[in-house]
Structure P
Amino acid sequence: MKAFMTRRKSFFVAATAALALSLSACGGSTPGTTNPTVADKPTFAAGTTMAKLSAAGTIKIGTKYDQPLFGQVGLDGKPVGFDVEMGKLIAAKLGIAADKIEWSETVSANREPFIEQGKVDLVIATYTINDKRKQVVSFAGPYYEAGQALMVNKDNTSITKPEDVAGKKVCSVTGSTPAATIVDKYKAELVPAATYSACLEPLRNKQVEAITTDNVILAGFVDKEPDAFKLASDQTFTKEPYGIGLKKDDTEFRTWINDQLEAFGKDGSYKKAWEATAGSVIKTAPELPAINRY
């Protein structure tokens, strides 16, 4: 039985990776990259996480591999997207070049465990800040504010607002805030998945009537397959502040990252990262949200 489960898990991981690669090979916009200037021998207070990472010359960052525009693996096996660019900017301020970042795939269900277990130093993965998550990890940011939306098949005219999904099958990711909202507030029947890309085939085959998550994620999928999918509406129905997850109560590191985020908003780095990635589809560049220094 154990061997069967291991094989099954290996198959699922391989299938998910293959799907992510197929998405990157489809039509639509391809996120670009930037090359932030790497700080030359930055200094930090002894014993801080910043000092340890800078001395090591590497940092482990978790991101998503199947989220067009924000975190997506290309055919070369390297992640690209707005979240990836934010990670590169932070690493550069630590004196760590982009090619020294150790990327790990994080999905919604494993973001907190990966941080708690030390598998990653940071998670930058369309990661909504909320009070429940703040009980086990800390957040810097927010660096972007998205909103929950619905994606449907191109020929669907019955769903235009969240109230329309009551009693209907809707796919979303296990452990995500959109999944909880669509069930608790809008009374949909949740069809859970490990990743949002795993929801695409059930929607295409009409096994579910909609996919729900943040509007920017869905916009990426629509950009890839505009003849198959559409957003049910341009309107969002929640606020999803994206934060950078890190070890619980590492206040010095959180404060330092917040300082860097504010600097990125002022020196043009934030805008440049957006324009190279999500800005290929979402033309209006966002303003950096006010940092929540809780």
Structure Q
Amino acid sequence: MSQRIVHIVDDVPELAGEHSRPVLLVALEGFLDAGNASALAVQHLVGDESRVVASFAVDELLDYRARRPPMTFSRYHYTDYEAPRLVVRLLHDGDGTPYLLLSGPEPDVRWEAFCAGVREVVDHFDVPMVGFLAAIPMAVPHTRPVQLTNHATDERLVTQDNMWQAEIRVPSSAQSLLELRLGEWGHDAVGYVAHIPHYVAQLGYPLASAALLDSLGPAVGLTWDSAPLREAAARQAGEIESQIEDSEEVRDVVHGLEQQYDAYQRSQESGSNLLADDEPLPSGDEIGEQFEQFLAGLDRPDEEK
């Protein structure tokens, strides 16, 4: 018999009385975390505050062979093991309002059981709203504002128009299935997906983290200071620009993405298609070829550049 998926702490005084209905945020590492946008947002929110009020049985949900946790080997023996954790933390926003944050690796298996476990958390703490953070790689430039796709279990919760106006088929994830199930169970949920430039999708991209928090906060009634993330993004932008200066091919690809981005922005008012007829979108292979050396340059230590 499989063990219980989630263990919930019963006594949480901070959630008693007037603050008995905390919002729950969900930000999972893995498939929907290009540029580590969600992970960086979680790191920013948690800081030194780490009160765990619910924990999931990761042995029941993860395939360790697909994502092997790191260990340390020192001289002749193993000294530590970084065990994965999928937990719900109690945090407070900039105004002192308590809320819950579910973070950790996306489950590899038993997605329905995972969703049922989150439902237990939602019901136990009488959560009125669930907010989702996610990010995907897209053919967009780093020199323009981060685009976001807004999604929700009910249209009344949507705060912006999206570029996706038609029905499309996308690969599923535990996080997206959770939102679907929450809607079916009658729970409100809203989220944002940040569009990450393909060529930085393997790096940390704090600009997207800030954009996600700045949009999700008002949607769920919470406030955060995203200034540290934007400061980190400004430093990263300088590093990227210094790398781009050394490659004419890379500059050409970025320029093409900028033209496409600007064409889309102009098309929103006229209602035309996303792609401009005279500005073809660079292919994934083209982007990959042009940025192979670019990424290698970003990964090298400063003294080797």
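Any read-out appearing in this document is the output of simple, stated calculations on the displayed coordinates, not a laboratory observation. Treat the numbers as computed from the prediction; the structure is a model and nothing was measured. Cβ atoms are built from the backbone, for glycine too; each structure is taken alone.
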> Thinking of P, Q, which structure, once Cα extents along the principal axes in Å is computed, gives back 62, 60, 39?
Replying inline: Q
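Quick one: distance in nm of label points 7 Å out along Cα→Cβ at positions 36 and 212 came out at 1.3 when computed from one of P, Q, so which one is it? Don't skip to the end; give the middle numbers.
Details: P: 3.4; Q: 1.3.
Value 1.3 for distance in nm of label points 7 Å out along Cα→Cβ at positions 36 and 212 corresponds to Q out of P, Q.
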> For structures P, Q, which has the highest computed value of distance in nm of label points 7 Å out along Cα→Cβ at positions 100 and 252?
Replying inline: Q
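Matching task: 20 is the computed value of relative contact order in percent (Cα under 8 Å, 6 or more apart). Pick the structure from P, Q.
Here the read-out was taken from Q.
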